[in-house]
Structures are given as structure tokens and as C-alpha cells.
Structure 1
Amino acid sequence: MTFEVPPGQITGFLGPNGAGKTTTLRMVLGLIRPTAGTALIGGRRYETLPHPRRVVGAMLEATAAHPGRRGRDHLRILAQVTGVPETRVDQVLDQVGLTEAAGRRAGGYSLGMRQRLGLAAALLGDPRVLLLDEPANGLDPAGTVWLRTLLRDLTADGRTVLISSHVLSEVAQTVDHVVIVHEGRLCHTGPLAELDDLETAFLRLTATEASASADAH
């Protein structure tokens, strides 16, 4: 699997359940060591970045915050660890629409609110690269539109955004570039505009890859 994620664009990282999307993101972040190959961010491995959380913001799990901790306190602790000013906490809370709920305990948040808190944590270091695993999960229709607008604003500022998702209808309205994988193999990478219909192309490409894999065995 070899691909590049272009800056200034939203890239959709797509594949059926179990295709290896989350595993790949974990490899990029150094949470899993690949048996072969290298994952690079700006030409460097994540663990060699001098201030990694200021370069890369990641959201892999919406349940990462301790349920007994208030939303604002969760971000304050992360700010200390990241080495960013505490003023960033209120900035990102406002950015994700959680200012009014910041004093509530995370255990009382809805799934959509936990997603917003996870996104706030990813944005805390004002990173140039964002890796987001199913960021629209749990958001209502208005929240999904809000997320789409936020991501577009971030890439308009030149940031690199990679989102994994299996909701093709939303991806088709959001991304500029697509990477499609199946069973740990790359099926396609390129601009979304190259595909006439994302859902049709996705089903065809993953079916073709599955058939080729079966023939190989």
C-alpha cells in the first residue's frame, strides 16, 4: 500500500469494514509498528517530529476522554502535555461548538458531543495535518454539515486532512481526493473528480480486489 495525501485538500480514506483503515492510521502515528515499509509525515516518521502534537492532530476514538472529567479540564490537561497555551482550550471549544457544554462531565456527553470534544483535542496544537477516523459518527445532519464546513475551512488554510469513513454519500460531498483500500491493499488513489460515481466505483474496485485476492489463494 503506497499513497500520498496532498496538502490543502480533504482526502477520504475509504474501504469496507476490516480493510485496514484504522490500522494504517495507527501506523502513521507510531501506535503500531509496521512489519515493513514506512509511514511519513512531511518526510519524517511521527516519533521523530520535534513537537508531534503541534504538527499532527489525530482523532481515532471519540471515547478517549475520561467520563468523569469535564470537557474543558480534559483539554487543559492535553494542552499542558502538548505544550500549547491554555488560551487554546477556549478557542478550540468555540471552534467545535462546545463552549456551553465545556463544564459538563464527558460521561454525560452524547456521541456527537464526544466527537466534537475529540476534534477539539485534535485541533489543540493548531496542527498542519489532521488524521480523523470516522469524524462524522454520531453527528446529526446539522452537525455533519458543520463538520464539512470546518474541514473545508481548514484545508483552505493549506492544512492536510485525511478522514477515514464508510459513509460514501457524505464523503462524496466532502472530499477532494480519495484513497480506497480493501484487505490491506490499495485499490485506487486520485482526485474524486476522476470517478463518475463514488459508490459505483467503490463497489467495483473493492469487488475486483476481493476477486483478485481469492484467485491468488
Structure 2
Amino acid sequence: MTLRLGDTAPDFEQDSSTGKIKFHEWAGDSWVVLFSHPADYTPVCTTELGLTAKLKPEFDKRNVKALALSVDPVESHKGWIGDIEQTQKTVVNFPIIADADRKVSMLYDMIHPEASATATVRSLFVIDPQKKVRLMITYPMSCGRNFEEVLRVVDALQVADKYTVATPGNWKQGDDVIIPMSVQDPEVIKQKYPGGFKAERPYLRMTPQPGK
């Protein structure tokens, strides 16, 4: 199965470090960051899960739930969590899916045979409250993810949804945003973007981030 942006994220029921998870039910009306790691008791993954745990207050502000996954069994996850907490000085406060039968990995195309025939690559999905896939990023096994970028892109998606804007390269919360070309009515522009706008070109209209 090939997932594309805008697709409904596949539902599943699977064991995890916190018990059985029925994905759509568990997600509720939250955003979800679902991310896979190649294996338990590996160094890069240990740092990534530690970072995710430390960012829980930031995820909470954005109505985001984190959900990790590997093909290791529940008991392995539970043992490894102790290592993560000791070495990364944090508390693992999110579930880790135990995808021993690779059911979820196959649904989300997390196993790339040319990288590994059995382990999941570092796939990451941002899923909105309507269960739509909004972002997909895949890293190689050797490269740890930038979770500050994950927060940044969640901010960008949420601002775009709320205010009908696009965000420029390297945008971060509070920076100017772009009025989409689909918005042309002057009255609508005046209402939606009260800060006015600066047009470098007719197609490039920058406006202060609404709501700030």
C-alpha cells in the first residue's frame, strides 16, 4: 500500500508498551506524530525517544499525541524504556507500538527492503484530527530526526488550516506568512488579513501572521 498526502491514515489495532491501541480511537480529536525506529536498544533511537519525551509540553500545547513504533515485542520495549529514561534523563510518556507481526509497518510502508528486509526505517507521519496524512518524512537508519522541525511543521500546518495562509521557507511561529493565490477578492483579503500585505510580486504577497 502506498500512502499519499491527504489519504486517510490506516486504522489498526496493535499491542504497545501501554496496552492495546486502537489507533483512530486512541487518536481521538488530536493531531498525531507517528514515527518508526529500526530497533530497541539502539543508540540513535534512544536519543530520539528521549527528545520526544522531553517535548511533551510542546506537543500538548499543539494538541499533538506522539506514538512510536518498532517491530520489537512489548517486553523489549518495556526493558528499553528504562534505558531511555536513565540515559536521557526523562520519562517516556507516550506509547511505543510493538509491531512484531509487522502489520502496521506494512500498512504505512515503513520497511524499505533495500535498507533492511526486517527493520523499519525512520518514517514519520503527521496526522490531523480528521485522520488525514498531512506530512511524511523518511530518514535513513543512520540519521537521527530533528524534532524541532517536527514542531515547526505542525505549527505551519495548524496556522495554514486556521487562517488560510501558506508559510515561506524556514518559517517559524510569529513570522510573516503568504496569502495564497487562491484568495483574490479584496474584501476577503481585508477581512482575513487585517495586518495588510506587501506584494513583492503579484503572486508573492506577505502578511503578518494572523492571530499574533
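None of the figures in this text is laboratory data; all of them are computed from the coordinates on show. Bear in mind that the values here come from a model prediction, so they are computed numbers and not experimental data. Cβ atoms are built from the backbone, for glycine too; each structure is taken alone.
From 1, 2, which structure was relative contact order in percent (Cα under 8 Å, 6 or more apart) = 32 calculated on? Label of the originating structure: 1. Please compute Rg/Rh (Cα atoms, Kirkwood Rh), for residues 27-154 alone for structures 1, 2 and give me the label with the greatest value. When Rg/Rh (Cα atoms, Kirkwood Rh), for residues 27-154 alone is calculated for 1, 2, structure 1 comes out on top. Taking Rg/Rh (Cα atoms, Kirkwood Rh) as the criterion, the top-ranked structure out of 1, 2 is 2, with the highest value.
Computing helix-only ellipticity at 222 nm (-39500 (n - 2.57) for each DSSP H run of 4 or more, over all residues; to 500) across structures 1, 2 gives -9000 for structure 2. Please state which of the structures 1, 2 yields 0.6 when distance in nm of label points 7 Å out along Cα→Cβ at positions 35 and 51 is computed from it. Derived from 2, not from the others.
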